[in-house]
Structure I
Amino acid sequence: MHIAEAIKIALKSLWANKLRSVLTLLGVVIGVAAVIAVVTFISGINDYVAKKVFNLGADVFIVSKMSAVETNPDHYLEAEKRKNLTIEDYEAVLAACRHCEAVGAILRGSGKVKNGEQSISDTNIQGITPSMATILDTDLTSGRMVNETDLNTRAPMAVVGTDIVEQLLPGSDPIGKEIRIDGWTYRVIGVGKKKGKTMGQSADNYVMIPLTVYLKQYGSHNSSISVWGKARTTGVPLEEAEDEARVALRSHRHDPPGGEDSFEIETNASLLGIWAGLSNTFFMATIGIAAVSLVVGGIVIMNIMLVAVTERTREIGIRKALGARREDVLLQFLIESVTLATLGGALGVLLGAGGATIVTLLIGMPSSIKLWAVAAGLLVSASVGVFFGVYPARKAARLDPIVALRFEN
């Protein structure tokens, strides 16, 4: 029998028993769809995290009280007990890091910004030192950035995102206008370049103010700053700049010799490594769940093929009587089983990729369809068809033609 003919018979059998076919393929469809959807989301989020969230550059390090991506509960509880990083810690790093091109500090919170009767909530309030603009590669469309004079005199100056301009200061030049941030009055001195959305949320709803003003307004008791360092671009290894920052902080914070650091130093590579570990764990858990679904789907396919062998026993007898070999019958039923499973895999790929695309359009969650995942989904589903189709196919191939011709349904 030609392969094309066997596939044609399989498709005719599917079409003749539509409900049974749908129920047969359901396990494979769900399993493959789950894998494709998860791979699509994880790939999209990984790409997004690498480009937008942890895009620090290869020459930047961050010193903070605790890790930005803490995965160990015990370590998290220990880190919570550490002393907050203060502006004096920032000054110690600034003075000691000879291999740093720039050292900056930042504090983040959220608040409400008003202008007259108009207001915008959940604004990202950032208290910064002037060098943070260099480290973060912040671009402005107009005005200027916070400078050392603003920092030293605690001047109430603010650099705002485009959301603030569009919603609170539309139709006029925002430079020099006054806004109120959680009840305090600030003068707008600069407007940041539009960034777009981050995980479906606007990245332009922010205000940058001098760090000293931030500490004055919100207090320093429960606030731990983050110190950012950028290594020199003259071939100096990032590790040398990190080591200088570590030595300065251990000395300033009186960390005991041989003891652990009372702070965390992270780089783009370390943060991405932690994230990759988290996403891989989630991916493997999903693979396990999907594998169960595929096994169930394979068992259903095997049962249906056994039913098909029983229903077509006389047909098998006639084929053998006309000269069909065992290998021909085996190949026929094996191809039908693989066709069933592959069709289920194809539907699963469409369902998984389509569902991920719809979610991306609705809520903005990053997704990225990978061709290798599509190929793997089809290959796995075909493998399920082969594995669970062998037994029914061998059973059909071993039927005695005389017994098969006498069989009554």
Structure II
Amino acid sequence: MKKTMMIALLLMVAVTFGLYAGGAAETAAKPTTTLELWHIQVNETAKRPIENAVRRFEAANPGVKVNISVIEANPYKTKLKTVTGNDFPDVFHSWGGSWLESFVDAGMVADITEASKAWKDQVSESAFALNVYDGKVYGSPYMNSSTIMYYNKDLFKKYNLTPPKTYSELVQVAETFKKNGIIPFALANQAKWPGAQHFVLLSMRLGGPDIFKRAIDGEVKFTDEVFVKAGEMLQDMVKKGYFPEGVNGIDYNTGGSRVMFYAEQAAMIVQTSNMLSIVKTENPAFYQNKLGVMLYPSIEGGKGKATDLLAGENAFSVSAYAENKDIAAKLVGFLSTDLQLMEEYAKGGAIGASKFAPVPADDPLLRDAMAQIANATFIQNFIDQTLAPELANMHKDTVQALFGGTMTAVQAAQTMQKTADGLK
């Protein structure tokens, strides 16, 4: 009897201990800190490296769990404006400039000045500066980006052409392609910003690299002859057939412009350096054998240089609503500096933000793109991230109207200035 009772007692202890131990193990397995991270890198060569880096961060920080949400750029911009409080991600993708500043002004972004001292010297100064307002840091870059003029090397060779260095040479190249039934520039302008790059670069080549800064500062107006001339030149290119018909109805997000570029229906395309990683994934043979990069040509008599770049960043910021801002900031710093992440980006055709990002010897395209940034005489942040949100939207609307012929260059300039005056 005693023996039976003893066995029963031991069994009870064992079961109780087992339940406790199991509960303890379960408790230990649960993360003590969960972070929500949102970004826009839908392309696998940019998305997968972030996932890998986050897993490394979790491994190095036991008890931290990071949930990742990936959203296309335009829906992302809309969604981020509609969420507040607990629904706002702890760490979120940003582009710096005025875009981020609007969230800072609304009190939605955490100040990470102190935390960033641990890593800011390891990243590009020009990119990092896009996240600083009134001396305080509100974000950190993880990927750099610039606007590049891409071309099909085979088509240029076929018609005995060389990459144009001046606008008059560009016109000659474009006319040659037109005569041979090839569209000079592929473009999908439904999203508005792809076409805006042409207008911005024309303005910079005509008026000097800081023409937009001068307009923002009130030194010149958006009705200045530089902006009018850039609009007229753009519409002249449209009338001459340098872009596809119905360009404003072609969707960039579904690859509309790249499809005609791959099919050799078009010879050139102006797009950000992110296109390198996209082409490397979508059409590796084209990337390896036919894709070339060059600078947007200078304009004879203009004040700008071909080496004046339109560029920017992809960054991460910490939400003011984050419960654990220290861990969130630590993740931002990790994603800005992790060399394994930078190496994965390089292999995928992307440009990491770290000063120590590897330069791939076996990828001349990416090496040339990185050299463009390194040798830039001026870097103008992407205009839709530089201008105040209302003015940025009007900028994209008016340029799309220039492409569509629903506004003259003078009307577009007047509309921009009227919007700017309304913001004062």
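Read-outs throughout are calculated quantities, based only on the coordinates presented, and are distinct from any laboratory measurement. All figures in this text were calculated on a predicted structure; none of them were measured in a lab. Cβ atoms are built from the backbone, for glycine too; each structure is taken alone.
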Fill in the blank from the handout: Taking mean count of other Cβ atoms within 10 Å over residues 134-141 for each of I, II, the highest value is that of structure II
Completion exercise
From the coordinates of one of I, II, distance in nm of label points 7 Å out along Cα→Cβ at positions 230 and 318 came out at 3.7; that one is structure II
Exercise for the section: Out of I, II, choose the structure whose coordinates give relative contact order in percent (Cα under 8 Å, 6 or more apart) equal to 29 when calculated. Expected result: I
Problem - If distance in nm of label points 7 Å out along Cα→Cβ at positions 102 and 254 is computed and equals 2.7, the structure in I, II - result: II
Practice task
Could you figure out which one of I, II the value -15500 for helix-only ellipticity at 222 nm (-39500 (n - 2.57) for each DSSP H run of 4 or more, over all residues; to 500) was computed from?
Solution key: II
Completion exercise
For mean projected area of the Cα convex hull in nm², structure among I, II ranking highest is I
Completion exercise
Highest-scoring structure on distance in nm of label points 7 Å out along Cα→Cβ at positions 94 and 342 (candidates I, II) is I
